[in-house]
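Structures follow.
Only the coordinates and a few stated rules stand behind these numbers; no lab work does. This structure is a prediction, so every number in the text was calculated from the model and none was measured. Cβ atoms are built from the backbone, for glycine too; each structure is taken alone.
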Structure I
Amino acid sequence: MNNKEFTNKLLDIATNYKTIYANGMFGQPITESIITQKTKQLPNWYTSKRQQELRTLVGQGYFGFDCICLIKGVLWGWNGSINSVNGGAVYESNGVPDVTEYGMLQQCSNISEDFNKIEVGEYLWTEGHCGIYIGDGLAVECTTRWDNCVQITAVDNIALQSGYNERVWKKHGLIPYVEYINSVQTNPTIPGENEKTIMVELLQLSKGKLRKNPQIYTVQRLLKQMGYYDMDIDGAFGEGTEKAVKTFQAKQNIVADGIVGMNTWNKLLK
């Protein structure tokens, strides 16, 4: 999933679905059975009052999320299926682990407190809470504040946005399970194709880069789509990824050194 698809899905949830903040839910339709299940798991949060509030929504097409579970639910494939126990999401699918809001921050790369440069789809974090930047100084977050649901809010670190509730965030970063297509900024020419250019990241990727990395996820996904890679998409450049890169390079008649440099990026993104 790229950052545009990711933010479009979040925006769709915020504007076109009936949602409610429910601790530990990643998009489950509000039913009596899910209320009972979550009450057993999180009895301190699911007080009698909250249980009763949720029961008034049973059968009305509402989906439950909390802040981090909104993000995980989308990455796990949530599709708004009211007849699916998890709204279409598959727990811990697509290589995305079940982590806390701080755990997700620790998974991110390029973590920064400087909001002058931020990509659409970046993870937003403050103590005990998270959201996603959707562009134009706005975020999508699920919170008990304001409308008690998935909602669009202003990122006060960037600029005031009239008509939106505002939040100041502490940090932002790139989620390793999202392809950031705007992060690819240079335009080298593809050999033999004259003026045709593609956007590539001038980043040398090779075996041993085992820290989860958005560009390695991209390489693995592209290789898998083309049938060169049959292992888990885990964002780490191990032996399996190196072997797939070398096989791809040999097929493309470029030096099969296992290093994803400019020529390999050109061929992958062609």
Structure II
Amino acid sequence: MDHTDRRIVRMLHEDGRRSNVEIARALGVSEGTVRKRIDRLLSSGELEIHGMVAPQAVGLTTRAMIFFTVELPRLERVGRMISEMPEVLSVKWLTGEYDLVVEAAFETDAHLVAFLNDRISRIAGITRTQTAHVLHIDKEWHQWAPPPPPQPTVLIVDDDPDFVEVTRMVLEAEGFVTRAASGGDEALQAMIANPPSLVILDIMMDGVLDGWDASWRIRSNPNIRHTPILVVSSITSSDYLGMFPTDEDHLIDNFISKPIAPDKLLAEVRRLVERSGNGRSP
């Protein structure tokens, strides 16, 4: 699921009867886009839409979790038999001490006792049960929504605090997580401790070619060597341009001269993050 898919699913969680037109209007996309995305999610099995009946709304106010130990050769048969009982809400196979866990709903405790004594006790293969009353439910399974994917992290390496702050504001406004370092050594330490999705790297910091030396060390480290490197530097308009090793551009993924427009920087960051697969752009 991409960002738009997740927003559609979130809106359907809030109201499963919400129309495609209403969803499209809220997201700022066309109704056709919403319809095609929902159809794709349904056909792929990533999304299911069901009519849910609240047991307490139809008088089934006693909820119980029943744990079963079952003879393994009869586990499938026992699970199928219990699943067919109308009081049963869910049946799940387990590892560990118990083999099955069943959630069921009843009108009263007396109905629960009768279910256990008159129905469950007669199923061959069940060797042990343990029952726990459900006192309160904070969340049902159908209220679950997939967690958002980890946001891509950009390490901004520059000794100019103004550039770092402006870049941070531009990227974070679009959902990126940012960290900063003021030199090559600090950047390497930060990357080894917590590899980012992308590095924005200046050239002239602690030394004239500090950033270029840092790119060498990044590419030499097997744990971070595939991290995209976007060099953003003013070296092309400085007296040090002749020192810049243009024949070794394989060390970096792109070079952009300062100053750079925010929209151009953002577009290049998105492109490199998407291409690398180190994180999906927000």
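Observations on the structure shown:
- Winner on mean projected area of the Cα convex hull in nm² once structures I, II are ranked, highest first: II
- Parent structure of the calculated result 4.5, given that distance in nm of label points 7 Å out along Cα→Cβ at positions 27 and 107 is the read-out and I, II the choices: II
- When FRET efficiency 1/(1 + (r/R0)^6) of positions 51 and 179 (r between Cβ atoms, R0 = 41 Å, to 0.05) is computed for each of I, II, the largest belongs to: I
- Value -8500, calculated as helix-only ellipticity at 222 nm (-39500 (n - 2.57) for each DSSP H run of 4 or more, over all residues; to 500), assigned to which of I, II: I
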